[in-house]
1. Given a value of 2.0 for distance in nm of label points 7 Å out along Cα→Cβ at positions 45 and 173, point me to the structure among I, II it was derived from.
2. Tell me which of I, II gives 2.1 when you compute distance in nm of label points 7 Å out along Cα→Cβ at positions 37 and 157.
3. Name the one structure among I, II that mean count of other Cβ atoms within 10 Å over residues 85-92 of 18.9 was derived from.
4. For structures I, II, calculate percent of Cα pairs over 23 Å apart and state which one comes out highest.
5. Given structures I, II, which gives the highest value for mean count of other Cβ atoms within 10 Å over residues 29-36?
Structure I
């Protein structure tokens, strides 16, 4: 471990938050730091469907995608403890929130709207932002989802100039404050 500390993850950590909040990047760094598996639930869905998220939305619709997402999330929660990053909409489902609370812990990566817009505005891989005014769409999604993300068990504030490493360390410290989730050895 880079910080000289050893850890034992007792429950799967599910990173939730808006598109662009850093769930995949922070998830990978956290999994490496804790020496546990990392899975991006969107990547797992794409692999199972042999299609991109955008293609699944286009071909089968959002309802179909959300059903697959819930199935993949439950499967990941049933495995050994690890780090899971989810798509921005996964935590909106009460069933998903319940499954995460029962079998793991949700950690909200709370990034403000300016950070999110900086990170997503040049990407065309976000099906929900394929609109005439993507910033207005992002703002509407942010306002709709933030109260739901606030239901997560833990919250990490994503700072504007923080590195992946710094944000990962904040997340690890928050998890270590809960010995039922992350035990320091």
Structure II
């Protein structure tokens, strides 16, 4: 064993007591950071949009086009409720899910909402080359993104915990920030497992 290996402390283990629900704008990193967080905590990773797509056998943009946003939002609330009742884990939600009062209340009552707060420039960097965002299918998608951001940021700020998303940080570094924020702000959600 090398000297470096001997001096390295083992990575801490954690016990998750409530589902962590990732909220925020499209492109904030909810899925990437959420998936890595779930792996680090050794808990299931769930994605409400993926669950809806599987149940409907259609993509979110197809559901929006065929059935409209109100139909999608009703299904989204049902799926989030079901996922919160399943095993504790990390749940990534669509960008609009947290805007619904009932969803915010349900998430805070049965889990903890965590806002990945990315600024507009970072969001635009991440979403500008993707055509999978139905809300950005407009003549000026950057202006649309800015408008959506301005409307949604005050609602996302109602989340139980907020973590600033920075472009220079790796996904693993963002997971470190999320874990540190949960440990510091919410003793009822995450604890270091000393076993």
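1. Details: I: 3.3; II: 2.0.
Going through each structure in turn, the value belongs to II.
2. Numbers: I: 3.5; II: 2.1.
Clearly, the read-out refers to II.
3. Numbers: I: 21.9; II: 18.9.
This value belongs to structure II.
4. On the way: I: 39; II: 44.
When percent of Cα pairs over 23 Å apart is computed for each of I, II, structure II gives the biggest number.
5. Working: I: 19.2; II: 21.8.
Structure II gives the largest value of mean count of other Cβ atoms within 10 Å over residues 29-36 among I, II.
We did not get these values from a lab; they are worked out from the coordinates using the rules stated. If you're wondering where the values come from, they're calculated on a predicted model, not measured in any experiment. Cβ atoms are built from the backbone, for glycine too; each structure is taken alone.
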